[in-house]
Structure P
Amino acid sequence: MATDAGLIDEGTQLSHTAMRRNIFNMVWPATTESVLQMLVGIVATAMVGHISAEAVGAVGLANRVTQIVWAIFSAIGTGATVLIARSIGARERERAQTVAQQALVLAIVLVAILAPVVVWQAENLMVGLFSAQGEILALSYSYLSLVAWAMPFLAIMQVCGAILRGAGNTRTPMIVAFIVNVINVSFSFVLIYGFGPIAGMGVRGAALAAIIAQSIGAMIALFVLSRPQGDVSFPLFKGYSPISLEVKRILNIGVPSAFEHIFWQGATIILMRLIVTFGAAELAAHQLGLTAESLSYMPSVGFGIAATAFVGQSLGAGNPRQAEAYVKELARWSILLTACTASLLFFIPRVLMGWLTTDAAVIDLGARYLMLMALVQLPQQLSGVLNGAMRGGGDTKAPMIIGGTGLWLVRLPLSYLLSLYFGLGIMGVWLAMTADLLLRFALSVFRYYRGPWRTMKLI
């Protein structure tokens, strides 16, 4: 439910006890949802990892393409979250419902256009973006051409979740995620390896499981939004007519956030083209290392989500001082949690990698990656809280510029320099990633304290 205790008038300050209660009520479901996604990602990757290193690499490459499409409709989700949070803070629920309906229809239209294009061009995308060839090309095309049909369902789930989070409800998206993840894991096991009369389908089985799970999740999410007693409920598409002003406001806020994701995915694609040249073991170690690393950063994702919602609601209520107080409290709890999870990456990296693969070379390489990433988890997660706060204030261009600067001016050129010129190989890429995360943290701190997020008008 929306945290009405957090919706206060200008000049009124919540006590630390009330503020922590609001934070806990919002963060624990968002954190649980992130952990569920992390665990399912680990299990799904482990299932594919026991097929072959080529299968891991192929699924990883295909997922980069689906993430680009996700980045496009994430603009709608970000815009909806911020505008709904502001409306809830100002106690304008009808306005929140209007924004929700416009955002949902816009997302469905866009992804319905993009998904068939990805299916049609699946093989060309794998070759053109990653120079994939041989078994990796065959497996990645087989996976992508099928999993792309899950994109419309994923878009619906993501935007519905963004709508509910803007209203302060992180519990319902958590429940939906739990159901989806249980279905995904169950069907993945059966369809990847086979069970009884059902023959194993390998990577195509993983794709089919995703379609089944996400389609069910989309239906549940739509049902939740259509309930009259919901936080932000409306009769879905009944009586819908496009409102250009609301669509413009959603996109004005969300498009910079989408470009932030696109910058990320574009840089990742270029980086993956480099990593592919190092060999299958290096590619698998990178992919599995990213999955294992999520053990540290996924539990902290909820703090960034909460920062966006609480800052938006506080500013909607005309109380920037309360917004700042929320950010400070969220940063403290994020530091505490990240210190615990990052220690796992540093002290038991080989154990974590051993859960995902039995390949000794991949385990050895992946353990090095995890120990290096453990050192930058704190700045990475604090950046997430500060960027979430800026988004809640409508300053979505700042995280976009910060992300683009770190990725394109530090991570990419330094990766090529260290890995090729200095001959460090995959370790050169990972050192460049570390430098990028440290720079982005410094820029996020500077922008948060000097930026205009406290007084921005959302037009």
Structure Q
Amino acid sequence: MKRKNLILALSLSAALLLSACGVGEESSSASQSGTGSGDLSATQEEQSSGDEQSTMPFTLGAYYSYSFHPVLGNSQANLTLAPLMYESLFTVDASFQAQPQLCQSYQVSDDGLTWTFQLRDGVTFSDGTALTGTTVAQALRLAMGADSRYAGRLSQVADIQGTGGTVTITLTQANGSLPLLLDIPISLGEGDRPLGTGPYVLYETDDGLELRLREDWWQGLDMPLTQIPLSDIGRGHSLSGAFNSGDITLMTADLTENEALGYSGSYQVWDYPSTNLIYLGFQTQRGVCATAEARRAIAQAVDRDRIVQSVFAGHAAVSTLPIHPSSPLYDESLAQELSYDPTPLKELEELSGRPVTLVVNIEDTAKSAAATYIAQSLEEAGLVVTVNRLPWEDYLSALERGNFDLYLGEVILQPDFDLWELVASEGSLNYGRWTDRGVDSLLRQMEQAQDSQRQSAAFSLYDYLARWAPIAPICFPNGSVLTQYGRVSGIQPTQSNLFANLSQWTVK
């Protein structure tokens, strides 16, 4: 059975997926000196620095020599710019809810396999070509291809057809949260700089590339910027270096990762929630973690608040459930039942003094530090913990061979928070070898549930996982937008669109 693919992340890969680092970027080692998330207070020196920077136009970074295609491109810096030029059937907001954009309305067949989307009238690409069902279907079929970064999430799509103002998607298996997976940029063509329906158009000038605001954009919102110069970062250079020097005004960063020390000067930080789940995995087939009672006790003995504050400097959301707390599907009462309490582990006399091995990737500074805090929490509750810090290849080999009692992992979930690969009996990331047909059934029910059914399906799934504890969720690290101090206000970024509310920004 094909499933939407997930990625087991470490610092090297997560930085490429979540930050604005482009292909070939080198990280800086300068010290961090931020002003806090959205914090508008500053010293006189910082205010002076901001006044000097405000004389420069608002500028973004790009890699000119790499593709700008929003589906086929592989430069994350260029992909970060995609929402300025391209739009999608739906967007995903900060609460991980699907919001219609190019889609006006939709209908679903009784069996949940056929979805028909009605497109908005009057939408055109930047050259005047009308948005039609045919062009949208072509763009989505391109996104299904092996070269697309969206191929995994569309793996259950059997067919896509478009005609007139409608697009029909046929699935191989019912998925009630399909709109959450359709925040895929719609472009016209397969070239490196295809046309889009968004507010800005990419132009080449004598000075380089720039984005220009369209006069005929269908949304017609007032934007704070009519032109946005793009600074060419080039091979062997870094966005962080360009940001530190003031050449660019804004960039994304993962302040929980190794690159967090690569930013200097006066800047502001604007966090946004992500679908990256850091979790503790258990060896369920043997040893200390073979029983659900032991796994539950260990999961509850982890002091998540301490980890988030001490390791991630608050740039993460504590979570005892495998879904972000910002989601309406996150059940606060259930989460509270699983909150920090070392007592159950202390009371398990058969575990007192038992040795356990916790495996973590040594190349990931943040998770390596988190492993230390986890070990301390578990030792305070009576276990004897050895933290085995391994290079990535050795770490992955240990997981695949089951050579661990515990492991600390990170997975990049899709916007629908599908957990199949992580906890299903046949899941490719189920390294703990937990086999339970009951959870397989609940996962399918969750996937198929629509609208009001999703709340109850989610509770049933998360309650079941809490009782059997094949994994222990720890937190969801935030992504961050950095801006030069005092240049921009009113930012409300989302994981898929840093410019989500651009019309409401104030730019100096």
Structure R
Amino acid sequence: MKNQVQLITYVDRLGGGDIDALRALLDGPLQGLFGGVHLLPFFHPIDGADAGFDPIDHTLVDPRLGDWTAIRRLTQTVDVMGDVIVNHMSADSPQFRDWRARGAASPYDGLFLTYDAVFPQGATEAELMALYRPRPGLPFVPVALADGRKRLLWTTFTPQQIDIAVQHPQGRAYLDGILQTFADNGIRMVRLDAVGYAIKKAGHSSFMMPETFDFIAEFAGRARALGIEVLVEVHAYYQRQIEIARLVDWVYDFALPPLVLHALHFGDAAPLLRWIAVRPSNALTVLDTHDGIGIIDIGADPADRAGSPGLVPPAALDALVERMHDASGGASRQATGAAASNLDLYQVNGTFYDALGGDDEAYLAARAIQFFLPGVPQVYYVGLLAGHNDLALLKASGVGRDINRHRYSHDEIDTELQRPVVQRLCALIRLRNSHPAFGGRFEVLDRPAGQLALRWTAGAHQLTLEVDLATRRHRLVDGAAG
């Protein structure tokens, strides 16, 4: 993976076009900004129950976006990352429809995870209550087969997203087919979506268990054999990210967004500095993605009844959430929790720019911190344009995360690129991509409370970031190493 800033985007929401139109955008107005692009689900269909994260055919490019030839053309411009949706597929998939129609006679028998595969003797109340879920309720849905029998299937997220039996030969073959298709078409990086829920075990949480780590390591080995690097996407207690990082090529630094917000809203760098001291360096640094801003990532471990402490205490975490809602003028409150149909229990839905109250200087300071931490920075398309919360889209869909999934027309992109905050962000991106100091040694400098200083040094090249958290301003000092 190139040590340059990446873009993460939906193909059709940045300019409203297809894969070739996105390539033209990257070769035109955005030329030189990104060394890689993470294409959010571009599979058939892109407009299912979960914005493409419930694929009917994971190996087919949605025809409205193009085809695999267009993907291969894009790989000639930038490195391309795709999602392998490990945990589930659509209830409208041909595999699931065939199994519903033919049952045990289907070639896909065993591909879908049934309740009795995990609980052959049934489950106790305690076992069901031990299951960790991203949303309220139990993760099961009854399904009627063509012969009249009914089966209870695992559905971790929505009833339309049927969980895969990833350890069954059929499950392994399904996932290997996706990897092979990606490798054949020039994709050299994959993100494992929802992998934390992939392994289920009676009597346990069925989330990020030792067996999950084993599955991640084994899957990553199969990907590497095809020349594909693996990024693991898990919102979890911060120690889990450190553990996962030892097993895979890359992890997301999901603790960073709320810690940067905490530092800038409360003028306190201490929690962020504690994280910088222990965080894995093989991380993709993010402030925003297609999902919300994670909260669980800096809180106490919910799976530990003894109470493993988080990076910030509970009261401080609650105060941060309220400050984010207030900074957005209450918009994020409308899109989070019970207010939205997507009941994500671990995140606040809203743009990062509005989580800072639309303060240009604070936003640029946040991006500078992101770019200075070890790892590869990734910038979400809405964040690239310092986007505001899309309340109209939220109202139209009723889906909380849509508040941060605006559809930009070409005219909007042209207009947004003229805003000073966006131009300064693009200048920061170019600096991060080109300055030789970022190939050297990173250090945190001693500073009084309320200030943060990060430095990179490579030979005679040195670049220092100074952030005053009280004023929420930053400055860069570019000079020769002494």
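Given that Kirkwood radius over Cα pairs in Å, for residues 157-300 alone, derived from a single structure, equals 16.5, which label among P, Q, R identifies that structure?
Here the read-out was taken from R.
Out of P, Q, R, choose the structure whose coordinates give helix-only ellipticity at 222 nm (-39500 (n - 2.57) for each DSSP H run of 4 or more, over all residues; to 500) equal to -9500 when calculated.
That value comes from structure R.
Can you say which of P, Q, R returns 5.6 when distance in nm of label points 7 Å out along Cα→Cβ at positions 93 and 285 is computed?
The structure behind it is P.
Check the numbers for FRET efficiency 1/(1 + (r/R0)^6) of positions 245 and 381 (r between Cβ atoms, R0 = 30 Å, to 0.05) across P, Q, R and tell me which is largest.
R
Here, each number is a calculation from the coordinates, and none is a lab measurement. Since this is a predicted model, take the numbers as computed values, not measurements. Cβ atoms are built from the backbone, for glycine too; each structure is taken alone.
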